[in-house]
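The data blocks that follow each hold one structure.
Every number here is computed from the coordinates shown, using simple stated rules; none is lab data. On a predicted model such as this, the values are computed, not experimentally measured, just so you know. Cβ atoms are built from the backbone, for glycine too; each structure is taken alone.
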Structure P
């Protein structure tokens with residue numbers, strides 16, 4: 001990288017270690033924006049201060065990113081045990097995490113290798129994850145505060161003169177027809193909007209954004225999805241509101257939970273079910 005990260009760091013940074021990126025907690029990222037939109041600030045603050053080093057889903061995704069995006073298994077440590085029920089297995093796993101490595105059980109390693117092969121062999125996804133700059137970090141001023149994003153795959157030119165961001169998602173369902181609901185459930189509209197807006201500030205051009213989805217189970221189906229402009233507008237609106245809440249909470253050091261009395265209305269589907277039972 002060449003120099004240390006500071007609160008004044010801005011621009012695209014190639015080759016920044018993941019730990020250093022995550023260590024820049026002074027910059028607002030998409031994950032925090034999504035959490036602020038979805039949960040009370042008290043929970044967001046607590047979760048940020050008490051993050052667990054190990055999450056099976058995240059570990060599998062990190063390994064897939066390493067192998068697919070960077071084309072290397074460097075940093076992946078094979079834990080030669082069937083599971084983590086023994087103390088020996090857990091100690092080996094925790095040591096790998098402490099060293100900044102990605103621990104995988106044998107069946108998880110086989111799973112990641114199969115996902116990698118499926119993506120690389122796909123006629124649409126394969127070229128999108130070839131010739132790219134992997135894991136590019138971006139720092140910019142947005143929403144009136146320092147922000148950051150970490151791009152899975154960055155193409156300065158998609159072949160039409162426009163920059164392109166490609167984001168890899170390991171998923172239970174790579175079906176494009178169900179991705180609209182998935183995107184809203186997991187805040188991918190916010191992620192997409194945040195990444196595009198951060199890049200526009202630094203590059204002067206609003207980049208295109210594509211998701212590459214790969215199933216975690218055989219036959220490891222792959223799809224490529226692009227959310228439309230309505231998703232982008234929706235994500236921006238959520239991000240702007242969440243960023244304002246976050247900035248106010250930081251300035252006042254107030255992190256409220258649920259407040260007052262919430263009136264809960266009976267859902268229409270429950271009333272419909274009752275009518276069907278009666279008639």
Structure Q
């Protein structure tokens with residue numbers, strides 16, 4: 001169950017990233033991130049009201065508010081850096097580095113005492129390598145430092161966000177995600193007021209923003225649940241197989257050719273997922 005939820009999260013994130021890359025070619029990365037998260041917040045509030053799943057907030061590390069706020073800051077910065085990097089046109093650089101963000105929560109899980117089997121550890125390593133290869137790494141002589149910097153920044157920010165998310169999910173994945181979106185939307189609104197720029201989106205962009213915000217929220221939500229149903233380390237690795245979905249969507253919708261290294265990455269990811277299922 002945990003593995004399926006984590007894999008579904010990676011599909012949702014990959015889909016959101018695909019359309020995010022499309023929109024950031026027309027609009028500022030900050031505006032795209034902020035606008036999409038408004039719809040994530042709307043979905044989160046609706047789910048809280050429908051489910052009646054509300055727990056009084058408390059301002060300590062073992063609640064969902066503090067992890068939610070910290071996760072919001074980290075995740076928001078990560079998305080801005082990631083989309084800004086995609087806007088440079090160096091998708092292979094940004095995606096490959098960003099896919100390694102799971103290393104941070106995996107390391108934290110190990111420090112806290114998680115001990116996967118040798119098969120599971122092998123599977124996680126192979127799956128992460130598969131995600132890296134599936135993103136179509138494009139590192140070559142003369143590669144600009146700018147996309148690399150964006151990629152490293154996004155990787156660290158995503159890794160921290162996942163770590164905070166897993167902490168809050170111990171209390172409630174839904175409330176943690178909703179707190180994350182509430183705080184990020186408030187910050188976005190203040191930034192938009194300061195810049196006097198709300199993105200200048202067109203009606204034709206609306207369905208992309210709704211999908212991105214909803215998919216990103218649900219990906220976080222399902223991955224949060226996955227971390228409470230099994231090993232955090234395995235859930236984080238399986239949830240990081242985002243580049244595979246993005247690559248397949250580009251192949252199917254944009255008719256982009258997959259490189260040999262991407263086929264290798266997909267094969268490695270499948271093998272890695274299979275190994276993680278061996279207890």
Which structure, out of P, Q, was helix-only ellipticity at 222 nm (-39500 (n - 2.57) for each DSSP H run of 4 or more, over all residues; to 500) derived from, given a value of -25500? Q
For the read-out mean count of other Cβ atoms within 10 Å over residues 4-11, a value of 21.4 was computed from one structure; give its label from P, Q. Q
Relative contact order in percent (Cα under 8 Å, 6 or more apart): greatest across P, Q for structure Q
Once distance in nm of label points 7 Å out along Cα→Cβ at positions 84 and 236 is calculated for all of P, Q, which comes out largest? P
Given 18.6 for Kirkwood radius over Cα pairs in Å, calculated: source structure among P, Q: Q
Matching 4.6 (distance in nm of label points 7 Å out along Cα→Cβ at positions 12 and 260, computed) against labels P, Q points to structure P
When percent of Cα pairs over 26 Å apart, for residues 76-195 alone is compared over structures P, Q, which one is greatest? P
From which structure (P, Q) was distance in nm of label points 7 Å out along Cα→Cβ at positions 108 and 124 calculated, if the value obtained is 1.4? Q
